Structure 1
Amino acid sequence: MAKKLWGGRFKKELDPTVQCFTYSLFVDGELLDAEIEVNQAHAKMLARVGLLSPVEGKRLVSALAQIGKKFQPKHAHDNPIAPYCKTVEDIHTLIQLELEKKVGTLARKIHTGRSRNDLVVTSTLVYLKNKIPAVDQKIAGFEKALVGFAERVKEVIVPGLTHLQWAQPVLLAHHLVAYVGMLERDRSRLKDALLRMDTLPLGSAALAGSSLPLDRKFVARELGFSKVSENSLDAVSDRDFALETLSALSILWAHLSRLAEDFVLWNSEAFGFVVLDDSVATGSSLMPQKKNPDVFELVRGRAGVIFGHLTSLLTLLKGLPLAYNRDLQEDKPALFDAIHKTELALEALRVTVSRAQVAKGISAWTEKEDFLYATDLLEYLVQKGTPFREAHEAVGALVRYAIEQKRNLNELSFKEFQRFSLKFDQGVFRLLNPLVSVRRKKTPGSTHPAQVKRQIRFWKNRLRKV
C-alpha cells in the first residue's frame, strides 16, 4: 500500500527532518469532515460521468462515511487523528490510505481528475461554510447576554467617558447596548464573506483544469455552492476568502477587546461599577484577597494573536506567483486557530457577562464631583438664548472657578453662578442630578431612559429570531 500520494519519480525516501518539517496532518486534520464530504460528492460525480461504475461510486461513498465515523472523537478532548501525524503526510493521504484498507485498489480511482491543490481549497471552503454560521451563533449568544445584562441594569447611571475622563452621565445599559450594535455589524461582515465563498474550485485540478469530462456543476450542487470558478489559476492559488474571514474576525476581536477593557475598568476598585461572579474569576497565588477578571484580560491579550494571524497571511500571500505554492499550507494554522479562539472567547464572555452584577456602591460616584453636568448647564444657557460659544465660555469659566475653590458645582451659591451668566436662575441646581441629565436628552439613539428601553426591546426582538 502506498504511503504517499506521490513518489513514482523519486529514488530516495524523504529525509526524516524534511518529513517532520513538511507533514501537516496535525493541522489539516481539522478538515476531516469537510474532506469526507468533498470526496463523497466527487465520487458521485465520477460515477455520474462514467469514470466510475455506479457500484464503485456507491462503495466509495459508503466507505468514506465509515472513515468519517471512525475518526469522530468520542470525548471533547479526544484526537483520533493524533497517532497518524508522524507517519501520514496530510488529511488527503490519511483518507486515501483508510479508503484503500476498505475497498482496495478501487480507492486509487477517487483522485481521478483532481489535485491536492483544488481539493484542499475546496475542503477549506466547505469547512468555513459550516464554521462561520457556528461563529455567528456564538456572537448572537453573547449579544443576548449583553442585552440581558442591560435589561437588568436599565436604571443604573454611570459616568460616560471620553479620553478616559468623566464626560457626561449615561445609562450603563446604553453603554452595553452600544457593543451589541458593533457585534451585529461583525455578524454581517462574516455573512458577507460567506457570499464570496460560494464558488466551487474543485475541477480546477493542479492549475490548468482537466481533460476528463468532469461535471463541476453537479459537484457544486452536492456541496451547496451556487456556481463554479471561472479561472482555474485563480481558484487554486488565492486565499482571499481566508483573508476576508480573518479580517472580519480581527474587527470582531477589536470590539471584544474594547469591551473587555471596559469591564476590566468597571471591575476595578477605582471604578467599582461591576462585580464578577466567583465562577468566572480567578485568584492570586500570592495575594489572598485578589479576584481577577482573567476572562476579559485574556480576550484583550488574544486579540493581538488574531491580528497577527491576519498580518501573517497577508504577508504570506503578497509575493506568491501563480499558481499554487506550498507556502499556502500556512493559511490553515492561522485560520483554524482564529476560529477556535473566537468560539471559545465568545462562549466565555457570554457566561461571564450573564453572571455579572452591578456593585452596591455604584451610585456613590455622583457624590465625588459634578462637573459631569457641565454640558447640561451649557445647553440650559443655549435654551435661554445664549449663543453656544458664549455659553461654552461661561460654563468653562464656572468649572475653572469651582476647581480653584476646591468645591463641586452644587456647593456654589446662586450668586456665584450668576457671576458667570445672568441667565442662570434658581432652577439651575436641579440640573446637577444624573437622572435629570439623562432624561433631558431628546435625540433618537440617546441615553434617555425611553430611548434605551427602545434599543433593548429592538435587540431582544431581533435576537429572538436567531
Structure 2
Amino acid sequence: MSPSRSEREIWSRVLSLVLLGSICYGLPWQVFAALPVPAEGVAVLRIQGSNTVGAKLAPMLVSGFFEAQGLKDVAVSSTAVANEQRIDARDDQGHRLHATVAAHGTGTGFTALAEGSTDLAAASRPIKASERQALAGLGDLSSAAAEQVIAIDGLAIVVHPDNPVGALGTDEVARLFAGDISNWSELGGMDAPVRIHARDDRSGTYDTFKELVLGAHGKALTPTARRYESNDELAAAVTRDRGAIGFVGLASIGKAKALGITDGDSQPMAPELTTVATEDYPLSRRLFFYAAPNDQSPWTRAFIDFVHSEAGQRIVGRSGYVAQRIDAVRSQPQADMPAFYRQLGEEAQRLTVNFRFDEGSAQLDNKALRDIERVAAYLHAQNKAIGSAALVGFGDPKSDPSRAALLSKLRAMTVRRELIKHGVYVREINGLGAELPVASNEGTSGRVKNRRVEIWVY
C-alpha cells in the first residue's frame, strides 16, 4: 500500500531536519529510520531523461544513496535496452531492492513524469514553459519542492587535440555549426575542412547548445552534422577526426581539446572548475532533477535530500561534474577593473558561488536559496560569519546607468537579508551595475548570468 500524503509529509520533515544537521553542523549523512520496502519487483526509484545526467551521474548518486541507507551488495548493470541501467541492492532482512535509470534525453523525462512512469525527470536544462503547463496537474514544477539543481556542468566546445585554435567567440561557434565557416583556415587555423559533430534532437545538451549558441545568433545546425545520443561517443569521435568540432558536457571532454569561449564583451574563459562553479563560464549550465511536488514517495524525498547533502555532492565531484560546494579562491585583479573591485581582488578571496535571481524578479532562484544555506554553513565553520564577507551585485544594462547600479545593489541587499536569517552579517555591499559582464546582454540567458551577486571573504 502506498504511503498516505500525511505520512509523506512527516517523512519530508524528518529528512529535512537530518539534512539541515548535515549541512549546518557537519554531521555525517544518516537516515534514522528504515524506508518502506516496496512489493517485490517494484523499483524504489525510477529516473528517466537526460543522457548527461543518466549515463553516469544518476547511477553513481543512486548507488551512494543505497549505501548510505545501509543496503548491501549494491551493483549497477546495463539492461537489454541501450542507455538504460539498473541499480540492485539488498537490505539486512534479505529483501532485494532496485532502481532504474533510463537516459534517452531530457524531453523523455518530462513525458515520463506526465505518464506517471518515473519518479524523477533528469534534465540538462530548465523545464520549458510549455512542459510546465502540460504538467500543471502535478503541481508547480518550477517550485523549490519540484526543481532540484543537482550539479553544474560546462558545455565544452571540443576539437581534435592537434587543432591550433585555442579560443572562439560564441558567434564564431554558431557560424561553424551552421556551416557558414567550412575551413579552419578562415579562423586562422589549419587548412582543413570543418566537420560538425552534434548531440541528437532529444538531448538536453543539444537544447542548451541551441539556446546559448545557435539561437542566440540566429543560426540553425547544419543538416550535414553527425548526430550522437551519447556525449562520450561524440567526444571520442572528435579525437579521431582532425577537422572535427563538437559540444559535450564537462564530464565527457576526455582526450579532446576544450576551447576557451567568449560571449559579448567577456574575456575568454575555459570550462574550468572555478568558472563553471560560479557559472561565469558562458556555456555553463545547471543539471536538474524534477519531481511532482505534491506526490513524492519517501524514497524520492530521501534521495533528493541525499543528493543535496555533502555526501551527495562529493559524488557529483567524483563523477566529473562540478559540485555545489563552497570554496574560497584567489582571483587575479585586472588593471581595467573598477578600483573597488580591483582592491577586493587584492585583499579578499571569492567564494565559488554566485547568487542569481528569477527572471524579472528580485527573488532568489531555487539554487540560490540552497546556496544561502551552504554559504552560511561555510562561513560559520570558518569563523567568518560576522563582518568578514562582502557582497557585490551586478546587472544588465539599463537606459540609465545609475538605475543599473541601484538595481545591482538592491540584489546584494536581498542576499544580505537572507544571510542574516542564518546568522551571517556581512562587512560591506556594493553594486557595480552593468560593469564586468560574464556573458552577452543581447540574449535572455546572458542577461540572467549577468544579474548576479558575488560573495567575497576577507
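Can you tell which of 1, 2 yields 30.3, 100 when Rg and Dmax of the Cα atoms in Å is derived from it? Walk me through the numbers on the way to the answer.
Numbers: 1: 30.3, 100; 2: 22.4, 68.
That value comes from structure 1.
Compare distance in nm of label points 7 Å out along Cα→Cβ at positions 228 and 428 across structures 1, 2 and report the one with the greatest value.
Structure 1 comes out on top.
When helix-only ellipticity at 222 nm (-39500 (n - 2.57) for each DSSP H run of 4 or more, over all residues; to 500) is calculated, the result is -10000; to which of the structures 1, 2 does this value belong?
Attributed to the structure labelled 2.
Any idea which of 1, 2 comes out highest on distance in nm of label points 7 Å out along Cα→Cβ at positions 140 and 332?
Max of distance in nm of label points 7 Å out along Cα→Cβ at positions 140 and 332: 2.
From which structure (1, 2) was FRET efficiency 1/(1 + (r/R0)^6) of positions 92 and 348 (r between Cβ atoms, R0 = 35 Å, to 0.05) calculated, if the value obtained is 0.55?
Label of the originating structure: 1.
Can you rank 1, 2 by FRET efficiency 1/(1 + (r/R0)^6) of positions 60 and 388 (r between Cβ atoms, R0 = 30 Å, to 0.05) and just name the one with the largest value? Can you show the working numbers first?
Working: 1: 0.00; 2: 0.30.
Largest one: structure 2.
Hey, FRET efficiency 1/(1 + (r/R0)^6) of positions 76 and 212 (r between Cβ atoms, R0 = 30 Å, to 0.05) derived from one of 1, 2 reads 0.40; which structure?
Working: 1: 0.10; 2: 0.40.
Of the structures listed, the value fits 2.
Coordinate-derived values only; no laboratory data. Predicted model, so just to flag it, every value in this text is computed and none were measured. Cβ atoms are built from the backbone, for glycine too; each structure is taken alone.
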